[in-house]
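Structures incoming, each one as structure tokens.
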Structure 1
């Protein structure tokens with residue numbers, strides 16, 4: 001049974017961009033800012049001291065289980 005909150009398409013895309021950004025992170029104030037804040041409230045991303053967002057271990061796990069799973073199913 002699925003017991004995690006649903007991620008909107010925009011938030012899944014934001015989580016993927018954040019993973020791709022790596023240690024650079026993503027700044028606040030971009031078009032995906034609302035998604036970054038939503039993901040932060042869910043514990044999937046955190047804001048660093050320099051106000052940039054980075055993915056958390058929970059975010060990495062969610063990315064692997066939801067985003068990469070979708071991508072692999074399309075490839076097959």
Structure 2
């Protein structure tokens with residue numbers, strides 16, 4: 001089961017900070033991050049990869065994105 005970080009409606013750096021907090025909590029597994037801007041999508045993806053996580057999938061959902069990151 002994956003954890004969900006709902007950062008819709010927030011401007012950077014909040015989505016990145018929320019994602020980093022969750023990465024520190026779970027240490028590995030899968031996290032779904034919900035954002036609603038291209039900038040947040042790019043920044044969250046880049047930040048996750050810098051911590052050794054992989055961006056597995058990015059789905060457009062309505063006016064936002066569902067980013068799936070994972071680490072084994």
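Looking at percent of Cα pairs over 20 Å apart over structures 1, 2, structure 1 comes out largest. A value of -11500 was derived for helix-only ellipticity at 222 nm (-39500 (n - 2.57) for each DSSP H run of 4 or more, over all residues; to 500); which structure in 1, 2 was it taken from? Value -11500 for helix-only ellipticity at 222 nm (-39500 (n - 2.57) for each DSSP H run of 4 or more, over all residues; to 500) corresponds to 2 out of 1, 2. Suppose you compute relative contact order in percent (Cα under 8 Å, 6 or more apart) for every structure in 1, 2: which one lands on 34? Corresponding structure: 2.
The numbers here are math on the coordinates, done by the rules we state, and not lab data. The model shown is predicted, which means the values in this text are computed figures rather than measured ones.
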